[in-house]
1. Please compute relative contact order in percent (Cα under 8 Å, 6 or more apart) for structures P, Q and give me the label with the greatest value.
2. Looking at structures P, Q, which one was distance in nm of label points 7 Å out along Cα→Cβ at positions 127 and 159 calculated from, given that it came out as 3.2?
3. Tell me which structure, out of P, Q, gives 3.9 once distance in nm of label points 7 Å out along Cα→Cβ at positions 39 and 239 is calculated.
4. For which of the structures P, Q does the calculation of FRET efficiency 1/(1 + (r/R0)^6) of positions 103 and 223 (r between Cβ atoms, R0 = 25 Å, to 0.05) return 0.25?
5. Can you tell which of P, Q yields 0.2 when distance in nm of label points 7 Å out along Cα→Cβ at positions 55 and 111 is derived from it?
Structure P
Amino acid sequence: MAHNHGQMEADLDYDQMMRVFRAAAIEAGERIMQVYDADDFEVKSKSDASPVTEADEAADALISTRLRAAFPDLPLVTEEQADSHGQAVSSFLIVDPLDGTKEFIQRRGDFTVNIAWVENGVPVRGVVYAPAQGRLFYTDATGQSVEETGPFGPDVIGSVTPIRVGKPDNAALYVVASKSHRDAATDAYISKYATADMKSAGSSLKFCLVATGEADLYPRLGRTMEWDTAAGDAVLRGAGGHVIGFEDHQPFTYGKPGFANGFFIAHAPGVDLKPA
């Protein structure tokens with residue numbers, strides 16, 4: 001495929017981008033599941049050659065190769081490649097090949113593959129794939145978020161349903177929070193709301209649960225990196241939701257120094273947000 005150097009974002013083919021993202025995520029998910037389902041998982045999880053390392057590195061290599069081939073001129077930031085973390089960029093591809101390592105080790109199945117495109121600080125396209133859960137969320141070529149139902153093949157797109165945030169009832173909100181990172185400050189903040197139900201989920205799936213209307217609110221009072229959140233943020237935005245800073249309630253931006261995030265709140269419009 002002919003490729004101009006200095007290609008401007010305006011020339012990007014989002015349809016091609018999402019086909020590449022989707023296929024790369026599915027292939028990475030297959031590779032991760034080979035490790036997850038291996039007979040010697042328990043033994044290896046106690047050794048230095050941990051299954052997380054093996055699955056992470058294999059998935060990262062696969063995704064990076066795919067993205068580099070398709071988009072040679074676009075900056076690429078990935079959790080697994082430390083030398084990519086020093087870039088100062090506002091438009092870039094960003095990857096977390098295996099988010100939710102605790103869920104992976106504990107065999108809870110909530111781990112995800114995350115690939116996103118950030119344009120001028122905004123995550124505008126992304127895919128979140130949870131291979132053990134059989135759930136696949138992504139933005140389509142127009143930026144509308146969808147959930148695809150399996151079985152998932154890299155080259156064959158299955159049945160796709162547009163997703164949309166719910167209409168929150170502020171007297172009975174559905175809240176989702178981290179399984180592995182719950183703390184008193186998060187609980188104190190959640191207690192400011194009238195909640196109907198509180199569920200926990202690992203990794204970037206929490207953004208997707210808000211995107212589908214399965215949850216209304218996801219506060220995160222803890223350190224995350226942009227590769228943890230960009231794809232889920234893109235899916236949530238494409239479903240009509242918002243991700244804002246915890247303190248200032250301003251829209252979350254990407255391309256920050258070192259790609260480090262502050263605390264945030266992901267929510268459906270219509271949630272009566274409480275101050276920090």
Structure Q
Amino acid sequence: MTDKTMTADDVASRLSDGMTLGIGGWGSRRKPMALVRALLRAEITDLTIVSYGGPDVGMLAAAGRIRRLVAPFVTLDSIPLEPHYRAAREHGTLELTEIDEAMFLWGLRAAASRLPFLPVRAGLGSDVMRVNPGLRTVTSPYEDGETFVAMPALRLDAALVHVNRADRRGNGQYLGPDPYFDDLFCEAADTAYVSCERIVDTAELTKEATPQTLLIKRHTVTGVIEAPYGAHFTSCAPDYGRDEAVQREYATTPWPEFAERYLKDGRTA
């Protein structure tokens with residue numbers, strides 16, 4: 001079987017300006033921050049970012065790398081609104097497609113299934129349709145005749161996700177309470193890169209955990225990156241929680257000053 005291991009910088013070297021990138025995790029939880037740092041070091045720009053947004057979006061926005069963002073929210077969880085994202089919106093430095101969380105999920109599902117769209121009730125009767133005039137509705141061809149939002153597929157050039165464990169073939173395992181739809185990010189993308197806390201033998205993936213934790217399948221994965229503490233300062237339960245001290249520092253420090261320290265190794269102290 002193919003050994004797919006590589007480094008974070010190897011991943012960045014395969015990405016280019018103008019790509020549509022999906023970033024897994026949720027808010028300030030299990031974000032692939034080692035890969036985001038490598039992306040920032042590579043100075044790739046003009047990106048479309050698709051994310052349940054957290055500091056991944058904030059950092060890329062602060063660095064001026066995002067042309068367009070597709071997201072239902074951008075939060076640090078314990079800090080409700082991501083400050084660098086807020087600044088980017090206030091200054092109009094990125095385009096925003098803001099949609100309901102369920103619409104976002106159905107967009108990933110459509111892309112993973114290689115469908116142009118999927119019907120969803122979410123968004124009807126809300127301002128989502130007003131602020132996204134390009135969205136269309138469809139009518140059920142059956143007796144119910146119900147109207148749905150036709151959520152377009154969120155196709156990705158590449159996906160970046162972080163999990164607790166992976167093998168060299170690309171099978172990825174989460175051990176925390178929530179999968180955060182990382183499998184759909186991988187399935188919706190032309191290429192997918194999975195960082196992990198630790199690479200283990202394939203047999204170990206089911207030795208002490210149930211098969212249901214095997215979130216990511218090798219056929220959807222292009223590269224595997226061993227990155228201990230690779231989600232810091234976001235959480236990666238049960239391996240570690242969110243580093244609230246560093247997150248507060250991130251939220252209150254001018255980006256150039258924080259980046260000078262953080263982009264080197266992910267730690268500020």
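1. On the way: P: 18; Q: 21.
Of structures P, Q, the maximum of relative contact order in percent (Cα under 8 Å, 6 or more apart) occurs in Q.
2. Details: P: 2.1; Q: 3.2.
The correct label is Q.
3. Numbers: P: 3.9; Q: 1.8.
The read-out comes from structure P.
4. Values: P: 0.90; Q: 0.25.
This figure was derived from Q.
5. Details: P: 0.2; Q: 2.4.
Corresponding structure: P.
A short reminder: the numbers here are calculations on the coordinates, not readings from a lab. Treat the numbers as computed from the prediction; the structure is a model and nothing was measured. Cβ atoms are built from the backbone, for glycine too; each structure is taken alone.
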